[in-house]
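What follows is a set of structures for review.
A short reminder: the numbers here are calculations on the coordinates, not readings from a lab. Keep in mind that what you see is a predicted model, and the values were worked out from it rather than measured. Cβ atoms are built from the backbone, for glycine too; each structure is taken alone.
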Structure 1
Amino acid sequence: MDAAVGEPLWIAAPLCLREACFSLPAVRAIAALRPVRMLVPADQQAWWKISGAGEVVSMAEKVREIAAQLADCREILLWEAGSAADAAVKTKVRRRTGLPAPGLAKRLTHPLERIVHPGPPEHRVKRYLDTAALLGASPAEAKFFEALPAPMPRRERTLLLDPGSDFGRHFEWPLERWSALLDLLRPDPQRTAVVASSPAIREWAGALGLATVETAEIGPFSAAGLLVSAENRRLHLAAAFGTRCVVLYGPGDPALHRPLGRQHVAIRRKAECSPCFAERCPLDLRCQNELEVPQVAAALGPLIPS
């Protein structure tokens with residue numbers, strides 16, 4: 001690298017929370033090699049600050065404002081096209097590096113190259129780890145995968161439910177099946193809470209007498225003993241804090257996007273047409289409708305806090 005010794009490498013965090021969580025071990029590895037300054041979306045600022053990855057700067061909204069934030073930047077690592085990449089070009093950052101991605105390649109001055117061998121789909125984390133390795137870091141070390149320090153004590157006997165998905169309604173198991181699941185498992189309602197990601201889910205939780213938490217709260221995700229969730233972005237934040245996650249997959253693919261860590265559990269009905277990643281199913285949504293309550297209960301029962 002041709003950056004001056006001691007100058008920070010700016011890293012623009014991925015805008016998607018799931019991708020940002022996947023990038024965390026790689027960022028930690030790079031930060032162990034050299035000073036890092038993170039440019040992050042405002043809604044990621046709190047947890048990046050406790051990640052130990054280095055200085056954190058909350059990204060402005062407009063490209064010209066981000067360009068002003070990058071006025072003293074000499075080198076930046078970009079994962080994706082977008083406002084941060086546009087601002088780096090606008091302010092003429094001398095060294096713009098990263099793996100070529102759709103819309104990003106033409107914005108890079110020093111593109112990286114990695115070899116992807118034929119075979120099964122690789123988890124998304126691999127792209128970030130390989131980038132760190134190409135920059136001279138050693139991202140495979142266990143310490144870079146350690147859980148983030150939780151902002152509040154963990155309550156091992158608490159259960160958090162997150163039936164909603166921010167990837168589309170077809171990524172959600174029907175609420176009536178969640179009700180049937182709770183009837184079978186009978187978790188302690190005093191230690192069970194629901195993430196209110198939509199008015200319908202808030203109403204459903206209220207009818208069952210369950211407490212609700214807001215999607216922007218970090219505390220419940222970091223302190224729960226167990227999170228049972230539809231596939232969404234939030235579960236990856238919980239996993240980053242060390243919360244054990246059980247994920248009900250529909251159109252998605254756990255091989256690509258499972259939460260990081262061996263303690264997590266993926267439950268799915270592997271339909272012939274999945275994974276399709278479609279927000280709206282053109283068929284009969286069999287990946288969700290044929291995921292039966294007894295199957296989920298059998299996998300989940302031994303994990304429910306007692």
Structure 2
Amino acid sequence: MQHIINKTIASVLPLVTLGEQRLSILIFHRVLASYDFMRPGEITAKEFDQKMQLIAKYFTPLPLLEAVERLKNGTLPQRAICVTFDDGYRDNAEVAYPILKKHNIPATFFVASGFLDGGRMWNDTVIETVRNCQDKELSLIDLGLGTFLTGTEQAKEKSAQTIIQQIKHLPQNERDQKVAGISSYAKGLPNDLMMDSVQVKNMAEQGVSIGGHTVTHPILATLTAKKAEQEIRQGKQELESITQQAITEFAYPNGKPGQDYLPEHVDIIKKLGFKLAVSTQWGVSNSNSDIYQLNRFTPWDKGESKFLARLVNNLRHVS
């Protein structure tokens with residue numbers, strides 16, 4: 001019965017697009033070996049495997065650069081889809097990549113170069129600090145952030161996300177200061193959450209696409225134009241040094257157009273020689289889309305049929 005439902009949903013795809021070329025680009029961040037109460041929204045290996053099996057069966061997975069080139073020249077196949085990852089987490093190499101290989105699905109990994117080899121993203125510092133809190137409350141009043149409940153797993157997860165949202169769009173220096181203050185309440189924070197240079201190099205040598213994602217994952221809109229260009233350029237150069245390959249694909253950190261990045265940053269991407277860039281604007285792209293602001297989509301449904309239905313519905317949204 002499940003197979004029949006899935007096949008029926010997939011059969012609707014040509015009717016949705018009416019023959020027009022439309023490119024779906026999926027965005028993931030982490031693929032966890034097992035469920036983590038502090039990251040309930042992140043997909044597990046079992047769930048990711050199921051989703052990739054469906055994509056391999058009902059869609060046409062393509063490398064991102066090839067898909068965009070075919071979108072431009074009018075040869076994009078029906079049901080074309082790309083898989084992308086942001087940030088450069090270690091589980092991308094150790095958990096996600098073997099599953100992708102199993103299903104013969106190409107992917108692009110957008111890596112923030114400054115966190116390789118033992119670094120840690122600021123939001124993970126918040127999450128791990130709250131996770132390690134042994135008290136029922138974590139007081140961050142001295143940082144101007146208030147007091148947060150930490151007595152249960154549910155309370156910890158909620159408190160961590162609240163803190164992240166409070167400081168996410170602060171100027172980078174101010175945010176970094178607050179994160180440093182938060183981390184002072186924790187002991188033994190992990191330094192193995194992100195990939196190392198060897199993993200990035202090995203994947204690139206195996207034909208995996210590595211893309212730029214700045215050095216420190218700032219909100220570009222909060223930076224001066226000079227600082228933004230430095231972040232993008234340096235990230236590109238560092239990844240090229242590791243992979244010994246040209247880095248031609250880019251993902252805007254956070255990625256909301258007009259909020260997280262601005263037209264001036266699109267100009268920088270073009271100036272630095274990137275061939276395409278992706279946002280986090282939901283929807284699909286067609287032949288009229290700006291290849292330096294391609295849409296991406298995160299399908300969050302757990303069930304197979306709902307997952308496929310969400311992908312079909314997403315095809316209706318072209319911005």
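Could you tell me which structure in 1, 2 was used to calculate log10 I(q)/I(0) by the Debye sum over Cα atoms at q = 0.10, 0.15, 0.16, 0.22 Å⁻¹, for residues 129-240 alone as -0.43, -0.84, -0.91, -1.15?
2
Thinking of 1, 2, which structure, once FRET efficiency 1/(1 + (r/R0)^6) of positions 153 and 249 (r between Cβ atoms, R0 = 30 Å, to 0.05) is computed, gives back 0.20?
2
So helix-only ellipticity at 222 nm (-39500 (n - 2.57) for each DSSP H run of 4 or more, over all residues; to 500), computed for just one structure, reads -8000; which one of 1, 2 is that?
1
Given structures 1, 2, which gives the highest value for mean count of other Cβ atoms within 10 Å over residues 33-40?
Sorting by mean count of other Cβ atoms within 10 Å over residues 33-40 in descending order puts 1 first.
Here relative contact order in percent (Cα under 8 Å, 6 or more apart) was calculated and came to 16; which of the structures 1, 2 was it taken from?
Source structure: 1.
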